[in-house]
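Next up, some structures in structure tokens.
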Structure 1
Amino acid sequence: MAKESFPDPIIAVDMGGSNLRVALFKDDTIVRYAKVPTPREGSGGEIYSEAVIDLIRSNLTADDIASAKALGVSVPGPYNPEKGELIHSPNLLFPVVPIKAPLENEFHKPVFVMNDCNCGVLGEVGIDGAGDHSDRNNVVYISMSTGIGCGVIADGRLLLGNTGNAGEVGHLFVDDVYSVRCSCGHTGHWEGYASGRGIPHFFRAYCRKNQIPMKCSAILPTAADIFAGIKEELKNTESGADSDAAGADGCGGFGVFAGFYEELSKVNARAVSSIIAAYSPAVIILDGSVAINNGELIIAGILKYIDKYLPTPEIRLSRLEGKAPLYGAAYNCALSLGRQQATEEK
């Protein structure tokens, strides 16, 4: 999209499982930005729209808000576009979260809501142009954060599905050995194993399955703890060091984290292999805190175990510093306003 066609300004919001972000766009550039933790307690789903309203009013000026042409909101799915609500989103506290109506009533502007990973792939292709990759028409964007999801551009078109929730790849079935329960309530889903929330539960299941003593039975190590253990063990292996010392989380001894990394890599490779078989992308872009903080390990593990049924696409990290959904939310606003204007001019 050319800069001259980008309405000026736009307010974009990314409602993530861990953080809420807001940005003010002029042309296609962020001129104001802020983030706060996503609410962790409250009496109902309205806490999220209230937090978004407070985030906007606390970090943008009255003139910013008054001059904005529209609000674009990136949300974790599933999203019901008819009711303007999130329904049973596994990484939020409440089964129903109203979004569209509260924001329209508060700001009296058009509000355009889209699944966060659809926003992510729009941000990568519409703003970043998928980096220096020549094929912008076949791109898969995967967010590995609190949860896992993806957005797909196939043959130049954004795949939305029947209700706009295509790309819920976090709920691809990847395992029937460890039977880890996903936050959606089912077992064997990729998100239950490889998301920031799921990795600690997968690690515990791995230790139990392999009869590895766990001194941390009362408190799960975090995903960051586990990746730190993986990195340390792999570093020691490369240097020829040997140790029987327990890891920082108090679980087992040398080799536990490296062994778990192999299992995690197999799970990630199964999911990515399925995504390649389904969409045949030219490039897969990984984003989200889990991927960005551990990208080299994750990509190496995927490439080690990936199925070779179809050609392996380029797999790389996002270059938008966690802001791809914000860029996509703004870009979705621009596209939606353009469609509305075209309809009115007919």
Structure 2
Amino acid sequence: MNSPKELGFRMPAEWEPQEAIWLAWPHNKDTWPAEMLMEVEDSYAKFVKVLHTGQKVKILVGNHDSELKVREKLNQAGINLSQIILYQIGNQDAWIRDYGPTFVVNNKENKLAMVKWVFNAWGDKYDDLKPDNGIPYEMNKIMKLPLFEPGIVLEGGSIEANGSGTLLTTEQCLLSKNRNSNLKKDEIEKYLKDYLNVSNILWLREGIAGDDTDGHIDDIARFVNQNTVVCAFEENENDENHSILLENYKLLSQMRDERGNKLNIIKLPMPGFVGDDERRYPASYTNFYIGNEAVVVSIFGHENDSKALEILQKLFPNRKVVGVNCKAMAYGFGALHCVSQQEPKI
């Protein structure tokens, strides 16, 4: 079978037109204890409310009872349910960015396809979550799209594309021995080039403290247009993220896009320490979702929330930038970008 690249497919940028956003409604009480789970559901409802006027929202719910509960929750939030499509597909947890497919498009032929990676629960960390590896097959029973399977372990939160040939990722994640120990860096690059149709792969070193994904890119650097990257930056030199993010900023400042132009790097502040007595949560303002009409930003009740929203609003003048408090969600080691996956419009 020919690769997506050979067939003219590519991974579009997130700001390109979308048909829908995919979510998996939160329900796992191991991830979020009961009261916290209610807070996370509230964050989901706010997330959906901001986005649903501009695109369809497709949500996985475990069963009939779950569907009724979610419908009621969304209805109470004042959401137009005609924009919502619920699928009774059993799932272990909410992180559809990581176990879901990466959608690729062929613009000349107006075709959509799926790339289905292997999901091993972030390097064999959570055996109980591994069944979510099968979710893309269940989605495709509904969508009936061409399905490409590279056969390598990869999560959606570990890759960030500008839609025109450049991809950002981290060495800490993609080169970790608990994912593809049999592959060298250039071999992993070949898979990314063949299956996502990119020519220029930019490697940062590592991700933020508290991140159990081994350094996903969506917590540290995101494209906001073809050659502009917002980069998480910690000003406090006593914070453990300071040196990590400073190094990433310096690396990005030397990098170029697929046309050889230097990237435009914009610092995005960090929300400081977000966590409890037991652990730090992986909290970052780069964990935002770019929808058709709005950019929804994970915020954490910190004084830098408003600064981050202001920076992003200037970068997205034609979209409304809205913050949703994700402190409870971050307890489960993720935020809005982690729980979502975009379906491009063709």
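At-a-glance table
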{"quantity": "Among 1, 2, which structure scores highest (criterion: distance in nm of label points 7 Å out along Cα→Cβ at positions 281 and 305)", "calculated": "1"}
{"quantity": "Mean projected area of the Cα convex hull in nm², for residues 57-144 alone derived as 7.7 - corresponding label from 1, 2", "calculated": "1"}
{"quantity": "Origin of the derived value 22.4 (mean count of other Cβ atoms within 10 Å over residues 89-96; candidates 1, 2)", "calculated": "2"}
{"quantity": "Highest-scoring label, criterion being distance in nm of label points 7 Å out along Cα→Cβ at positions 17 and 329, among 1, 2", "calculated": "2"}
{"quantity": "Answer label among 1, 2 for the case where mean count of other Cβ atoms within 10 Å over residues 73-80, calculated from the coordinates, equals 14.4", "calculated": "2"}
{"quantity": "Value 50, calculated as percent of Cα pairs over 26 Å apart, assigned to which of 1, 2", "calculated": "1"}
{"quantity": "helix-only ellipticity at 222 nm (-39500 (n - 2.57) for each DSSP H run of 4 or more, over all residues; to 500) derived as -8000 - corresponding label from 1, 2", "calculated": "2"}
{"quantity": "Ranking 1, 2 by relative contact order in percent (Cα under 8 Å, 6 or more apart), the structure that comes out highest", "calculated": "2"}
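Rule-based calculations on the coordinates, nothing more; no lab input. Please read all numbers here as calculations on a predicted model, not as lab measurements. Cβ atoms are built from the backbone, for glycine too; each structure is taken alone.
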